[in-house]
Structure I
Amino acid sequence: MNSRDAIKVGLDMADFVGKGYLGDLTDAELLHRPAKGANHINWQLGHLIVSEHQIIESVAPGSMPALPAGFAAKYTKETASVDDPAKLLTKEELLKVHDAQRAATLVALAKLVDADLDRESPEAIRSYAPNWANAYSLQGSHWLMHAGQWAVVRRQLGRPPLF
């Protein structure tokens, strides 16, 4: 196994856990806020997708498919308080966009050689992803961080623990 394979293992595990937590949740349940001021899962999914698109595109320009028109504008810090489902995407739509972005991330990762992972990231992301290895591995850890929040939402909604 090489470094790129190890990063892919992390990305695959994040998808497994994240999609496991999302599997039986309805679109309405994705709007549940676990605490006052906390972000609901629908917004978090959009945030994760926009983040992955921007970060991977910054280290591998031209590698990511375009997000649907208006997608990024629906999932900004300023829209985190939106609860109107008509202003957001459905779970099915979000996961379709996620799958396209993740597939492109994996293709871009596979094209690298291990030495590329030591390359310095663009300045815009360097504070949290100093090199390309960080930029790629962040995609899995970011999903898992949010999935921890989804576990709480699941319990509040009466769902059993999965993992």
Structure II
Amino acid sequence: MGGAVVVMRRVETGESYSGEISLTLFQGGIFKTKAYLVQALKVVAEGMERLRVSQDEPIHICTGYIFSRAREALIEEGYTVEGAKIVGPTQELAEREFLKSLVRLGIGDMTTVASMRSFNSFLAWVHEDLVERERFVKTGWASWPRLREGRVSK
């Protein structure tokens, strides 16, 4: 559900930046253009600028596909980039920012969205009123038609 939240955190100081990739980039025909990859690159570039990241600082970036162009661009610009599993305070920041983004979308208040906390909970919430709530879903992914029908595989 919702768009994608990008968080950047300087571990040594706790400084952070967050930005979003719009849900609309994961829906309809625009999804096929992979515009979300370009937006991820823009959000990362803005975060790098806001946090004044120097080329001396190693960059740990999530290994997810959504950051593939950002990783390539950072490497081309001379940064030392390592793929990383995002955990601890950075993961907690990402989760908080994601919940806030769902509130901004109008899914509910913070208590409501925080109570869902899992993929299956979000999916169940969407299925309670599919006609009204499907608009909150990243419908471009190949798995959505199967999930729309209620077939969840592990």
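Laboratory data are not the source of any read-out in this text; all were calculated from the coordinates shown. Quick caveat, the model's predicted, so the values are computed rather than measured. Cβ atoms are built from the backbone, for glycine too; each structure is taken alone.
Remarks
- Structures I, II, by mean projected area of the Cα convex hull in nm², for residues 16-55 alone: label with the highest value: I
- With distance in nm of label points 7 Å out along Cα→Cβ at positions 48 and 128 derived as 1.4, matching label from I, II: I
- Parent structure of the calculated result 26, 13, 11, given that semi-axes √(5λ) of the Cα gyration tensor in Å, for residues 80-135 alone is the read-out and I, II the choices: II
- Mean count of other Cβ atoms within 10 Å over residues 8-15 - structure with the largest value, from I, II: I
- Structure (I, II) behind the derived value 0.20 of FRET efficiency 1/(1 + (r/R0)^6) of positions 32 and 96 (r between Cβ atoms, R0 = 25 Å, to 0.05): II
- Label whose coordinates, when helix-only ellipticity at 222 nm (-39500 (n - 2.57) for each DSSP H run of 4 or more, over all residues; to 500) is calculated, return -18000 (choices I, II): I
- For 16.6, 50 (Rg and Dmax of the Cα atoms in Å, calculated) the corresponding structure among I, II: II
- Answer label among I, II for the case where FRET efficiency 1/(1 + (r/R0)^6) of positions 72 and 104 (r between Cβ atoms, R0 = 30 Å, to 0.05), calculated from the coordinates, equals 0.50: II
- When relative contact order in percent (Cα under 8 Å, 6 or more apart) is calculated for each of structures I, II, structure I gives the greatest result.
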